[in-house]
Structure I
Amino acid sequence: MPKNRKAITPDVSAEILFTSDRTCCVCRERGKRVQIHHIDENPSNNTISNLSVLCFDCHDETQIRGGFGKHLTAPLVTKYRDEWLLRVKQRRDEADTFAVSKMAGAITLNTSKENLIPPISSLYSYLDSIPDIKTELLAKAQPEWDSGVTATMNQASYDYIDGLQGVLVGLSKFYSTKAFDDQEPHEFFSEIISSRFRWHRSHSEPAGPGTGGTIIGTICGGSVSSDVEKMVEDMVSSLIGYSDDYSWKHWKRRWENKAT
C-alpha cells in the first residue's frame with residue numbers, strides 16, 4: 001500500500017535545514033545536494049524528531065539493497081542526526097565565543113530581535129580585534145592544511161569558515177535587524193555560506209556530481225573560505241562608511257597581514 005505523503009511545512013523545513021547546517025548528517029560533506037529524510041519512512045510523519053538531512057548518496061543507503069537489508073537503518077540515522085545537530089550547535093557557540101573573546105567592552109551575541117545597536121566605540125574595538133582573530137584562525141588551520149590528508153584539510157577549512165562566520169555574527173550586531181530580513185544572524189549567514197559551497201561544488205564538476213573526486217571538497221573549502229573573508233571585508237567597509245574616525249586602509253592592511 002502506498003503511504004500518504006504530507007508536505008513538510010516551510011517553517012519545519014527551514015528549522016531542519018538550519019539546525020543541520022544544510023549538511024548531510026552522515027557524510028557531513030558540505031555543498032552536496034541534500035533532502036529531508038523521514039527516518040521511519042512514513043512520509044506523513046513530519047514531526048521534527050522524525051526528520052533528518054541526508055545527501056542523495058547517503059539517502060540511497062537507507063534503501064533496501066538486495067537481500068542484505070539497509071546500510072543505514074533508522075536507529076543509525078537517528079544516532080548520526082543527533083550527534084550532528086549537537087556538533088553544529090557546539091561549533092556555532094564556539095565560533096561566537098571566539099569571535100568576541102578579544103573585544104574590549106564585549107557585546108553580547110544574543111539572538112534577541114530587539115534592535116539594540118552597541119555604541120560606536122564598541123564597533124571600533126571590535127574592528128580592531130578582527131584581523132587578530134583571522135590570524136589565530138589561520139594559525140590553527142595551517143598545520144592541518146599542510147597535512148596533505150584530505151579529511152583533515154577539509155575539516156580545517158570548515159573550522160576556519162565557522163570562525164569567520166562567528167565574526168559575521170558579531171558584525172551583524174552593529175546592524176539593524178531589518179538588514180538581514182529579520183532572520184537570526186546564524187540562519188542568515190548559514191544560508192549564504194551553504195549556497196557558496198553548492199555553487200563551487202556545482203561548477204567544479206562539469207560532468208556531474210561526484211565526478212571530480214575527493215579533491216573537490218578541498219577545493220570548495222578553499223574557495224568558500226575566500227568568499228567568507230570577502231563577506232567580512234564587505235561588512236567592515238559598510239560599517240565604517242565614509243567616516244574619517246576609522247581608517248579602512250589601515251584595517252585592510254592588517255586584515256591582509258601586510259606591514260603597516
Structure II
Amino acid sequence: MQKIDSVLLDRTEEGVAIVTLNRPSVCNAVNAELTRQLEEVATQVEMDKTIRAAILCGAGSKGFSAGADLREVAAGNVAQLSTSTGGFAGFARLPKNKVWIAAVHGAVMAGGLEIMLACDFAIASEDALFALPEVKWGLIASEGGLYRLPRAIPQALAMEMIVTGASIQANRAMQCGLVNRVVPAEQLKDEALAIARKVSGNAPLAVLHSKALAQQAASSLPEDTLHQLGRDVLARLQNTEDFREGPRAFIERRAPAWKGQ
C-alpha cells in the first residue's frame with residue numbers, strides 16, 4: 001500500500017484503485033493537506049491507464065467524512081480547502097473519466113456528502129448517516145451539495161435537508177436513490193470491490209462514453225454555472241459576522257449567536 005499521509009492509495013485489485021481518506025481521528029475532516037493529497041491521488045488514478053474503476057472510502061470507525069475541518073474555516077483558511085482544478089477537497093469538481101464508487105459508513109456530512117455526490121454512485125453501510133448541516137454553522141453547501149443533492153433525490157426531501165440540516169439514515173437514503181444499496185458494515189469493502197470488478201471487466205471505451213453521455217442526460221443548468229453561483233454566495237457570506245460565528249461556536253461547543261449580518 002502506498003501511503004501519502006492523509007490519503008491512501010491501494011491498487012491490489014487488477015483494474016481497481018482504492019482511495020482512502022485518512023484522518024480518522026477527526027472523522028476524515030478536510031484540511032489543506034488532505035485537499036492537496038486527494039487531488040494528487042485522484043489525478044494519478046485518472047492518468048493510470050491500468051485503472052478502470054476507483055473506490056473512495058474513509059478510514060476509521062467514525063465515518064466517511066465530516067466535511068470541512070471547521071478549525072480551518074474558523075482560522076480563515078477556507079480557501080485552502082479547495083483547488084482551482086478540483087474544487088472542494090481537490091475532488092468535488094475534478095474532471096473524472098474513470099468510474100468512481102463511494103463506499104461510505106458512519107458520518108457522511110456536509111462536505112463529506114459533497115465528496116460522495118462527486119462520485120458516480122455510492123453504496124453505504126447500515127450505520128451511515130447523511131446530512132448537509134452547513135446552515136447550522138452559518139455556512140452553505142456551495143461545493144455541489146446545493147445542486148447535486150436536488151438532482152439525486154426528490155426535490156422536497158433535498159430542500160428539507162438543505163434548509164434544516166436534518167439527517168437521513170442509510171435505508172431512507174437507498175429508498176430515495178441517494179445510494180445504490182445498503183450492506184452490513186463488515187461487507188462494505190467486499191461489496192464495493194464486487195461492483196468495481198464488474199466495471200473493470202467491461203469494455204473501457206464503452207464504459208467511458210456511456211458514463212459521459214449519461215452525465216449529459218442528467219444535467220440541466222451546467223455545473224460550471226451552478227458552481228459559480230454557489231461560489232459567489234459563499235464569497236459574500238465570508239465577509240459576514242455570522243460566517244465567523246458558526247465555526248467558532250462549533251469549536252467552543254455552544255449554540256451560535258446569530259446576528260444576521
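Here, each number is a calculation from the coordinates, and none is a lab measurement. For clarity, every value in this text was computed on a predicted model and none was experimentally measured. Cβ atoms are built from the backbone, for glycine too; each structure is taken alone.
Quick notes on this one:
- Looking at Rg/Rh (Cα atoms, Kirkwood Rh) for structures I, II, the greatest value goes to I.
- Computing mean count of other Cβ atoms within 10 Å over residues 19-26 across structures I, II gives 23.2 for structure I.
- Calculating distance in nm of label points 7 Å out along Cα→Cβ at positions 99 and 179 for structures I, II picks out II as the one with the greatest value.
- Origin of the derived value -19000 (helix-only ellipticity at 222 nm (-39500 (n - 2.57) for each DSSP H run of 4 or more, over all residues; to 500); candidates I, II): I
- Source structure of the calculated read-out (mean count of other Cβ atoms within 10 Å over residues 123-130, 20.0) within I, II: I.
- Test item: mean count of other Cβ atoms within 10 Å over residues 139-146 calculated as 14.2, pick one of I, II: I
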